[in-house]
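Colleague: Next come the structures, one after another.
What follows is calculated from the coordinates using simple rules that are stated; it is not laboratory data. Bear in mind that the values here come from a model prediction, so they are computed numbers and not experimental data. Cβ atoms are built from the backbone, for glycine too; each structure is taken alone.
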Structure 1
Amino acid sequence: MNRISYLDGFRGVAVLLVVLFHLGVINSGFSGVELFFVISGFIITLLILKEYTETESLNIKQFFIRRISRIYPSLLVTILGTLFLFINFPVYSIYEKVTSQGVFSAFGVENFYELFHSLGYWERGVKSPLLHMWSIGIELQFYLFWPFIMKYLLKSQLNEPKGKEKVQQWLLAMAVILGIGTVFASSYLSFNQMYYNPLTRIFSFVIGGMVGVVLFNAEKKKLKGQSLMISGLILSLSYLSWAYFDVGNLLLFKGVIIIFSSLFASLIYLAGVTETRIINYVFENPVLLFIGKISFSLYLVHMPVIFFLSSDAILKLTGVSLHSQNYVLQLLQFCFSIISALVLHYLVESKVKLRGGVPCLILVMMLPLITSVMVKNANDFRLFKGSEQLIEQRWIASEPIVIEGQENVLFVGDSWSRRTAMGFALANQKNSQVDYGTLAYGVGNGSLMDPHYYLQNNEKIGMYKSFSGYLEHWETALNTYYPTKVILEFGNSDQAKMVIDEEEIQVGDPGFAALYISQYQKVIDFFSRREVDIYVMNVINNAHQRSELALTKQSDEMNLIIKKVLKNNANKVQVLDIQGLLADGSSQLSPPMIKGISMYDETWHNSYDGAIYIGDWLIQELQQK
């Protein structure tokens with residue numbers, strides 16, 4: 001079948017939306033994935049119809065050979081290349097996640113990993129180079145059953161009177177059932193469970209397939225008001241993408257995606273049966289056609305490029321900081337994504353063609369096998385040493401860490417407290433004048449508020465312990481290791497939205513400050529009764545560059561609360577002004593770089609070197625106070 005030029009234009013739009021979304025340029029760009037799903041259903045159905053009408057049969061084996069030959073060579077190069085780079089230049093906080101995603105991607109089920117293991121795209125800070133493989137997984141799962149459904153429908157209906165119309169009706173009925181099921185499921189499942197679930201995403205493929213049947217052998221014709229209809233569809237799709245494609249918005253699955261996919265399918269239909277200048281000018285211009293032809297390769301490589309070509313990587317490689325020049329970084333990442341896509345497209349995607357079933361079977365089996373071997377024997381594939389020290393997993397987890405010394409210091413709080421404790425321990429190792437012990441009892445998502453759970457993009461994030469459980473936890477540390485000082489570092493996790501007594505509440509809301517002050521007082525009284533020197537840390541500015549200044553509002557609110565706590569306990573506690581330390585002369589920002597040190601990792605916690613910088617400062621503060 002000849003290449004359909006306007007489909008390349010549609011592919012170009014779809015992949016640009018996705019790439020710009022991952023670059024952080026537009027927030028609604030993940031609507032491009034829905035366009036891809038509709039296009040895939042459309043083109044695959046057209047190919048099936050063409051083969052069936054020419055041969056009066058559908059060779060399922062050849063169907064899978066063509067799909068494997070089209071997808072797997074480029075997929076293999078991308079997954080193995082990404083894993084090789086990640087093993088040699090790892091980010092430890094997501095090491096297990098990325099290697100697991102590699103294995104799941106190799107089996108074509110990465111979406112199921114996201115379904116049960118993470119918040120996917122919606123996690124702040126952490127963006128895996130293989131996360132986007134979820135959509136490839138859903139596409140592969142669609143290919144597993146679609147040829148069988150189409151073969152049955154074509155065999156049973158196509159030769160009947162009005163057979164083509166009957167096939168359309170069957171596909172329409174299937175789309176309606178899937179659409180109703182998706183809307184129904186959205187009342188019971190979370191956004192994450194809906195987003196990565198093949199059953200709630202398959203509607204777009206089916207509606208695309210239905211249009212494929214309608215357009216098959218259809219003649220070009222002129223429709224009254226066709227330009228107006230096409231313009232209206234383009235504007236409607238643009239509006240829906242801008243207005244509703246927000247992360248965590250369950251309205252997408254309550255009907256918006258159904259409408260969006262149906263409108264796009266209608267646009268494909270009009271582009272197929274009419275000849276209008278709008279389609280020619282908008283979707284058949286040279287730029288979109290070029291992007292569309294390399295869209296599969298561009299989709300595969302752009303996420304690894306964004307991950308590895310980070311501002312930190314550029315800083316370490318060139319000494320040039322782009323932390324405050326986000327647009328320059330985005331442009332570089334976009335250009336390198338295009339270059340990488342061209343290399344993959346012309347050296348692999350368009351060159352490697354598998355003809356027989358045996359080579360395809362070997363390739364499908366080889367990819368997960370090699371991936372599993374790489375993950376299991378990572379050290380054998382580690383040829384380079386990254387310039388940054390790895391943060392040990394124990395400092396990321398929530399179990400207590402005990403490094404005893406002559407004078408033990410207890411650290412309690414949230415995940416920031418653990419990084420501070422790590423930096424303190426590392427700084428203490430190189431400081432011969434003191435012998436502090438480090439008792440790291442901070443936990444991930446540690447909270448003073450005793451919430452039932454945090455809310456992050458409609459996901460419930462459970463607590464490590466209850467408030468009373470924390471008191472018992474600390475009591476054990478006091479009675480076992482006898483620390484003389486305790487450093488309280490709360491207020492980072494507690495800026496998140498939380499649920500207490502079935503009510504949502506967040507810093508800045510009425511009643512939050514009074515409750516937080518009351519809870520903090522209980523902690524101070526707890527340690528004061530045990531005659532331990534108490535140090536209270538404030539929180540850093542949330543914004544790291546001027547484009548993020550709105551984020552500082554919550555950290556400012558939290559610091560005002562902490563100031564009241566300090567004022568109420570002026571004779572009991574001493575302040576550790578980490579906000580001032582990391583502001584580095586700025587009243588509103590916490591710059592990513594201080595004195596040539598990259599202060600934060602990909603999770604926006606302290607980096608290895610940043611933690612040592614804080615540890616050195618903390619030792620000086622404890623000696624002076």
Structure 2
Amino acid sequence: KKHVEITFQEANHPFYNIKPRDSISIPKSVTNNGVTYYINSIGNKAFWGCVNLSSINLPNSIVSIGDNAFDYCISLKTINLPKSIISIGKDAFWGCISLVSISLPSSTKSIGENAFKYCISLDSVTFNPISCNYMGSFKHPVFENTNKVTTLIIGDKVESIPDYAFYHFTKIHDVDFPNSLISIGKSAFDSCYYLKSITLPNALTSIGDNAFRNCSGLRSVIFNSENCNYFGSDKALVFESCEKITFLIIGNDVTNIPSYSFKGIPNLKSIYLNPIKPPKSQSSSFEGLSKMTLLSVSCISLEDYKTSDNWNKFTNYRVIKKTHTINTSICQGEFYKDYGVEIDSAGTYHIIHTCDSVILNLSIKPISTKSLEDSICQGETYSNFGFNFIADKSEVYTQNLQKANGCDSIITLSLKVNPTQTTSFKATICQGKTYNLNGFNERKTGLYTQELKTNKGCDSIVNLNLIVNPTYNDSIYKIICQRETYNLNGFNERTDGFYTQNLQTINGCDSIVNLILIVKPVYNDTISAIICQGERYNKFGFNHSIKGTYTQYLKTINGCDSIITLKLNLNPTYNINFDAVICKRETYNLNGFNERETGL
């Protein structure tokens with residue numbers, strides 16, 4: 001799917017000059033050139049300043065509304081926010097002075113600062129977000145300057161109310177909190193001056209700092225939260241400056257009253273205590289209250305309150321005659337022993353205890369016995385049915401548990417322990433091969449472990465010690481002389497060439513030997529030389545001065561034989577004397593002479 005947001009070209013506020021009027025309805029999708037686009041957001045300033053827009057219908061595909069999206073739409077009276085909305089940007093409906101009601105959908109997670117600022121006609125707000133985590137700030141709350149809101153409805157599935165959510169809702173007189181509510185954020189109802197009474201529901205576990213600060217008209221509080229664990233702080237009391245609170249009711253099921261809960265309520269004169277057993281409280285829970293504050297308790301609870309920590313500081317008690325209906329149960333074989341009776345049978349009993357009457361509806365919960373069979377692998381931890389031990393042998397075990405109803409449940413377990421197996425072995429392969437037996441897939445020397453499963457589902461550990469024997473691929477460069485034979489390493493060659501021999505090592509792996517053979521020639525030359533009589537011929541190892549035929553055996557630079565035959569001849573020498581005459585300034589240049597002066 002292709003998703004788009006409502007905007008126009010690249011404009012930051014697209015309808016600045018082209019402004020829709022009256023009522024408009026945005027479709028879920030549009031199709032252009034055969035492509036369907038699904039509209040999932042309203043962009044920043046999309047309808048900014050559309051002063052004649054009176055109503056708008058949004059499709060269920062919209063997940064976000066951008067900043068200033070409907071800013072200053074002063075004629076906008078109604079807008080439906082679909083259940084798909086996740087976020088609303090800051091100043092989204094700023095200055096929508098004609099808007100009279102708004103319903104925030106359950107999917108909403110975030111609402112930006114000043115989102116509904118100056119919506120001065122807003123009279124009714126319905127808050128349905130199940131778990132919204134942001135609604136502006138103390139300086140910029142969502143509903144700033146919306147002073148006409150008289151009706152606030154909290155949806156029946158809401159679990160949390162964010163910080164500053166309804167700050168300065170000065171005109172609301174009451175608010176009903178749903179049983180689903182778990183937390184109220186800090187300053188959530190700060191300065192709700194006309195709020196007269198509140199009932200805090202059973203599931204509530206946290207109430208933020210200054211949650212009801214400056215609720216100057218608040219007169220009574222009903223506290224039903226069964227196990228609240230946070231109720232403001234010493235420097236930020238929940239009911240700070242709520243000086244008209246005079247009456248507090250503690251609900252039947254309350255078990256804990258956190259620190260600072262009702263500290264600093266100077267005019268609290270009366271506390272009506274419904275719990276039969278005194279709730280746990282802290283020294284600061286009622287800090288500052290007079291010990292003469294009136295505590296109304298039932299007859300059967302009076303002594304418990306007088307002797308319980310933090311309750312025992314109060315001295316002014318009023319005893320209330322009540323008929324208590326108690327629905328409870330005991331385990332088979334036990335006795336119910338409260339209120340001066342001992343009962344071990346199911347039934348309805350009327351008990352008179354001091355000045356109170358008790359209607360006891362007692363049921364008996366049976367003890368269950370169960371025999372089980374199970375199996376496990378040796379060395380594993382068995383943790384079913386409340387057992388927790390390392391199994392090393394088959395045996396019968398017994399476990400005494402408590403069921404959800406608090407009674408014993410006896411379990412007899414016949415446990416079969418299946419053994420685990422460990423196998424170790426050694427294997428060898430040749431280099432370049434892969435060992436792929438028993439689940440392994442290895443090519444290198446090493447110690448490997450494979451965890452397999454037996455047919456009982458237990459581990460079977462296989463240890464492999466793998467040795468990889470090398471293969472060889474050697475090349476030999478060899479030179480021999482003509483008429484010789486190379487017969488090493490399995491070769492038997494006499495001519496130039498490249499030869500390959502496939503051998504096996506002692507480990508049975510291939511060994512490849514490559515032979516590059518060069519055959520160098522031998523030489524047999526005859527030299528004819530002439531020297532003059534009386535000279536000596538001394539080249540190529542010869543040293544002769546007499547005419548004759550001589551033979552010399554030499555080695556070439558390659559070490560091969562070279563036979564040289566010398567045929568030596570002698571030329572005679574001559575001694576001739578003659579006279580010659582030249583004229584002065586002439587040169588005698590015959591017979592190799594070049595002389596100008598008289599001489600021998």
Structure 3
Amino acid sequence: MNSKFTLTLLVVLCVSLGMSAQDVLWGGPGDPNGEFDGGLNDWTVVALSSLNADSTANALWVWDEDAIPNEGAYGGNNTVILSPSAANGAAYFDSDFLDNGGVAGAFGAGPAPSPQTSELISPVIDLSGEDAVALSFYQKFRDFDASVSVLVSNDGGTTFTSFPVSAINSNTEFKVINISSVAGGASEVVIKFNWTGDYYYWMIDDVAVTKLPGNDLAMNDDNASPFYTPHSAIAPACAFEVDTFSFSTVVSNIGADTATTLVYRVDVVENESGTVIYSDSLVLADFAPGINDSTLNLVNSWAPEGLDDIVYRIDHTVYNADNLDDFNGTDNTVSHFFIVDESLFSKEYNGRGNIGTWNDGGFYAIGVFYQFGLNCMENYTVSSINYAVGQVGADSEPLIGRPVEFWLWKLTTPLDSFDSTTNYEEDIATISHPSMEFIAFSQDAIDEADAAADIIVSDEPFLNDEADETTPIFEAGETYALFAHWGTQGSTSPLHLFATDVNTGTDLFYSDGWFGGFTGSKSAPILRLQLELSSSIDELELSSNALKVYPNPATSLLNVELNLENSSNATITIADITGKVISYQNLSNVQRDVVTLDVSTYVSGTYLARVATEEGTKTVKFIVD
């Protein structure tokens with residue numbers, strides 16, 4: 001049993017034990033309606049819509065004996081919902097299965113093609129005499145382009161008030177919603193869970209209505225909270241060095257008691273070692289019950305420096321320092337990640353596309369900005385463009401053969417002063433902008449292997465404005481825009497996929513006009529820029545003894561010795577034999593020095609070591625056994 005799974009089980013147990021019998025007003029442990037024990041029981045289902053109107057009646061919530069949302073073609077790796085009563089089943093809506101019938105690629109051929117709308121509705125609940133009440137439940141959710149909500153009625157189901165559900169693609173979540181404003185003291189309360197959209201599923205279990213807990217702070221986990229501060233989720237260290245981090249989040253007091261000393265704390269942590277490299281906090285007195293969606297900002301910002309090529313975690317935590325016993329501790333901490341990688345820029349970090357752009361089959365373009373810091377190494381070029389596409393619902397044409405064009409631009413104004421509202425020259429061939437300078441473009445087409453891949457790798461050559469092959473060279477201190485153009489050459493455009501575990505967003509979007517990005521959902525386009533050295537040949541070569549490496553072959557440690565004719569700033573770069581950058585190190589005012597590098601994790605093979613100064617470069621090969 002791995003530690004992550006163990007921690008999740010402990011959270012489930014702690015939350016369950018914290019819900020005492022006298023606090024439960026309806027549902028909860030032992031109630032078949034709360035646990036979905038053996039079926040949906042007294043719950044009812046209403047199918048509201050399907051892509052095909054004559055299939056609407058099939059768009060139904062169902063009970064699943066195993067509590068695993070895996071009936072659809074793309075649910076084979078799904079796991080059980082980690083709810084206390086998962087052993088006796090759970091309720092869920094399976095948009096995946098309803099669209100494809102469990103057959104991969106059979107989009108729109110299932111019993112109720114997506115998008116669908118469907119509701120799971122509770123029996124009438126009597127909450128007379130209980131003015132302060134909360135709804136709690138466990139959920140397991142994954143979406144492509146869907147929204148979910150909880151609606152509450154106090155008149156037996158005639159009218160409803162919607163309560164937003166912070167639903168991210170995740171493992172099991174325990175949710176608590178203060179519904180006192182609608183349900184408090186009412187004798188005819190009805191609760192319903194609404195699914196609207198495309199793919200994949202929403203599973204619900206262990207529903208309960210309880211007395212409102214005393215101490216219960218909650219942090220929003222959505223597109224705006226906590227603020228995802230890195231401009232890119234993956235980038236070289238030199239890019240993060242010019243990306244000052246600021247921190248904010250949105251907090252509510254959904255309990256009945258005042259949080260007498262509220263603390264909002266941020267820790268930046270080396271993910272594997274747990275070492276904290278930066279920490280800051282904000283303290284507020286007397287955060288009263290009923291305060292909802294209050295934005296908290298840390299005064300100080302953080303400028304990263306000295307980052308290693310590892311995964312970092314940003315932990316946002318909120319708590320009452322005078323009472324650490326929070327009713328639902330699972331919504332008090334949200335963690336974000338960023339990764340230092342010397343050869344990759346990416347807006348997301350897991351490559352799992354969950355949602356797609358809106359699309360009528362016509363032309364559109366997705367644009368992202370990648371910023372090269374002043375300390376970035378020389379001689380970067382494009383190794384590949386990595387991206388992801390998908391299709392759902394009515395788009396049943398094969399992906400194979402559909403073209404895409406990638407356009408590379410350089411910003412001629414600083415990133416923080418770039419005006420995305422400026423009038424663009426809306427020529428579909430180039431989509432130019434007065435603050436961008438054209439660099440090069442590349443053309444690709446989806447083949448059979450691409451259509452089956454999560455991430456498509458395009459290593460097609462780049463062309464200049466005369467359609468001749470060219471090698472784009474990235475300059476330190478500059479910002480570049482990368483666009484994916486879809487629907488070119490009269491083709492039907494697919495969906496460019498976005499990940500929903502991080503909110504770096506889209507920097508620019510074009511579809512019959514320009515947009516500065518998306519709002520309303522946590523998203524990041526899968527449009528990666530893979531880097532490599534432009535050449536292993538030294539055009540202006542330093543002296544033969546300027547760079548030596550030993551031992552060669554190396555097994556664990558490699559010494560890189562510099563003997564420069566003049567004192568200078570220098571960059572030491574390590575790359576594989578193809579030029580893909582593995583690491584680099586900037587040195588200031590150096591002439592003679594020895595830098596020791598750990599190569600114990602390198603795969604056996606031949607590598608390149610290069611030193612670059614203002615006077616030239618020197619490259620040597622070395623072997624790792």
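Colleague: Starting from the value 45, 43, 32: which structure in 1, 2, 3 was Cα extents along the principal axes in Å, for residues 137-296 alone calculated from?
Modeller: Considering all the candidates, the number was obtained from 1.
Colleague: Then there is this: Relative contact order in percent (Cα under 8 Å, 6 or more apart) computed as 15: which structure among 1, 2, 3? Each step should come with its number before you reach the end.
Modeller: Numbers: 1: 15; 2: 4; 3: 11.
Only one of 1, 2, 3 returns 15 for relative contact order in percent (Cα under 8 Å, 6 or more apart), namely 1.
Colleague: Just checking, which of 1, 2, 3 has the largest value of mean count of other Cβ atoms within 10 Å over residues 185-192?
Modeller: Ranking 1, 2, 3 on mean count of other Cβ atoms within 10 Å over residues 185-192, first place is 2.
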